[in-house]
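Below you'll find the structures, each written out as structure tokens.
None of the figures in this text is laboratory data; all of them are computed from the coordinates on show. Treat the numbers as computed from the prediction; the structure is a model and nothing was measured. Cβ atoms are built from the backbone, for glycine too; each structure is taken alone.
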Structure 1
Amino acid sequence: MADRRPIGIAMNGVTGRMGLRQHLLRSVLAIREQGGIPIGDGSVIWPEPVLIGRNEHKVKAIADEHDLPWTTNLTEALADPGVRVYFDSLVTGERQRTVREAIAAGKHVYCEKPTASDLATALELARLAKDAGVKNGVVQDKIFLPGLLKLKRLVDGGFFGRILSVRGEFGYWVFEGDWQPINRPSWNYRAEDDGGIILDMFCHWQYVLNHVFGKPLSVQALAATHIPARWDEQGAEYRATADDAAYGIFELDGGIVAQINSSWATRVFRDELVEFQVDGTEGSAVAGLRRCRVQHRSATPMPVWNPDLPPTEDFRSQWQEVPDNRVFDNGFKTQWELFLKHVVLDTPWHWDLLAGARGVQLAELGLRSAKEGLRLSIPDLEL
């Protein structure tokens, strides 16, 4: 058995869907199941999670199932000298309080996005972490998806030539809750609870666009609340006050234009729940969560517009599948491994609280753009 280098992680919010499934089960416990994170000297980083939750019954049930310690007291968990990392996947409105407390306790911080509901608070958290000298990170899972990893490979390899445009489609139908149970928490549709698809998804689009294609320079957005009334977890009707769809145009460095539609009020007629089409002078690609297909300039057919006849071409068959060429792990788990290596070995890390603040900045500008009907420039952020 490899020598274990234990690292305590206080995990707050594991009773929620993302905190439980992606972060605890498919990331931290999956790392333990594989025997830890090898670090090249015969030893492994061994995560030791402590679960935190406000609902004693829920957090105890999860902890007991996996034979893990638990508490309902955040301060108590942070006082444990064996805990070196604080992880937060609470609702956005709670995050600034808990992250501040963790930084004050001298813990390294890893948290979900958005890091705050407004840019000023997001920047404050980044400054606090910098001043305290604690390592910090924000979950930016989508750049570790197989489809986007293949897309990034194409960009880095020069496949597209000069990239002209990016078109993204994301979303699915979220049941209103009147005659089918809701499939997303009700707070997502209340602005007073930090709900809204712009605050949620523009944080994702900022790091995806920046990492894969180029720095976003401007944003123009149209927000909509297509479904004005929904029903909550108790079956009570409530007024939806947050945007459930957003239609954004982003100007990127290099003259690239990106258009991304995000909606909880659309029915899926795509191969995957998110897809990006990238068009360049030398070729095009369509990438989703897992798949990526390409059409090179040399193999581009010439469609003929004839509305009087049925289509004679199978356009999808004219694209070529990009091979995996490697085994892709869960994206959340991959980023967890990178962050824990960063904490233990001081390896390079790019997705800190300042990067998270850039996502909040884009969301804030997107909301302002939608309200004022303006195209807004995106200023540089520094601490």
Structure 2
Amino acid sequence: MVDRARSTPRIAVVGGGIGGLAAAALLHRAGLPNVVYEQTSQLKEVGAGLVLAPNAVRLLRRLGVLDHLLGSAVPLDVGWEFRRWEDGRILSAEDLAGSCERLYGEATYTVHRADLLNAISSAVPAGSVELGRRLTAVAADGDTARLTFTDGSTVEADVVIGADGVHSTVRGAVTEPSPATYSGMCAFRAIVPADRAPAFARRRAQTLWIGPGHHLVHYPISGETAVNLVAFAPAGDVTTESWSATATVEEFLAEFAGWDPRLQDLIRQAGTPGRWALLDRRPLQRWSNGPITLLGDAAHPMFPFFAQGAAQSIEDAAVLARCLADDVTAPARALQRYESLRIERTTRLQEISHGRAHVNHLPDGPDQEARDAALAAADPLVANGWIYAYDPDRAETDAAV
């Protein structure tokens, strides 16, 4: 007989995106074998660019994959460059070159999501990812859980990590999810080749154009060979929440009619833009149920206005791996510890990300003028130190005291 209390737990990770592969890699680094079950036929990331702040970069360096990423990542010289919608006037900007390393030990980068996924996957052992495995159900049975897939096969595990995104199947085995509500906003995404982008968009800067009911963000990615665009606008009758949904350049342009002509010129160079509805979800009250837990968007989907979605998934993975490694004989207890260490922080980020939409989209008038004055006086790099200085190892130790 095998003494299950003394053996290494069988760990199943559902989802092979950034959060799921980060969990797999960090668990492997902690000496905990695991298997990733991914529903698609290949590991890939949809979408386009993202910002990697120091809290995420720190963990990628610790995992040993940062050098893999640096060939395509773009270090930012300027962040939070807010521009006025009608004329591009700079309202505020933060000098990041050198400041991030001085304050937080790491720079801030922009990357293509696919490049980040490839870097993280390089730390996942070959053979530990099973593709084409779409989960249909998971249920706890005492100290173990059973996963059922579309082909009828089943798997038993001592730990199930639901990293299966905003439409998580695993979440239904953990808690009654809060129903999504209509936010009234949609997102556009597009990539412009650098040789077709105007000079102001090719700079190593994260720029946010803000105006009535809308805002648009752009920055270089992919070794400065492309410019990533992401914009937010009233959703109208758009209700599809899928990164595969598309719009036309003409529809994208129509949302920014009357804005600075330079910005419209940038939009005109975009390929087929993606467009999907932003649905609103309240923070969950719990993430874990016995041997089953959640990670990343499955646990805490958030509006992208603080650019922390991927970073929080990686942080989750680091804390989860640490908790399981420290309490390997009692996985359910380790999962509760993980939840208790993470839920307050991610809930706070969900809430402030939610509130940022209103601030960015103020109509012209006294409130907008007060906002612009506040932006000019702000130091977001310092003010958001609670986000960027976070270290999962130190957070876990501090909580134990």
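The table that follows gives values for the structure above.
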quantity	calculated
When mean count of other Cβ atoms within 10 Å over residues 14-21 is computed for each of 1, 2, the largest belongs to	2
When mean count of other Cβ atoms within 10 Å over residues 198-205 is computed for each of 1, 2, the largest belongs to	1
Origin of the value 58, where percent of Cα pairs over 22 Å apart, for residues 110-277 alone was derived from one of 1, 2	2
Origin of the derived value 0.60 (FRET efficiency 1/(1 + (r/R0)^6) of positions 286 and 334 (r between Cβ atoms, R0 = 25 Å, to 0.05); candidates 1, 2)	1
Among 1, 2, which structure scores highest (criterion: FRET efficiency 1/(1 + (r/R0)^6) of positions 30 and 182 (r between Cβ atoms, R0 = 30 Å, to 0.05))	1
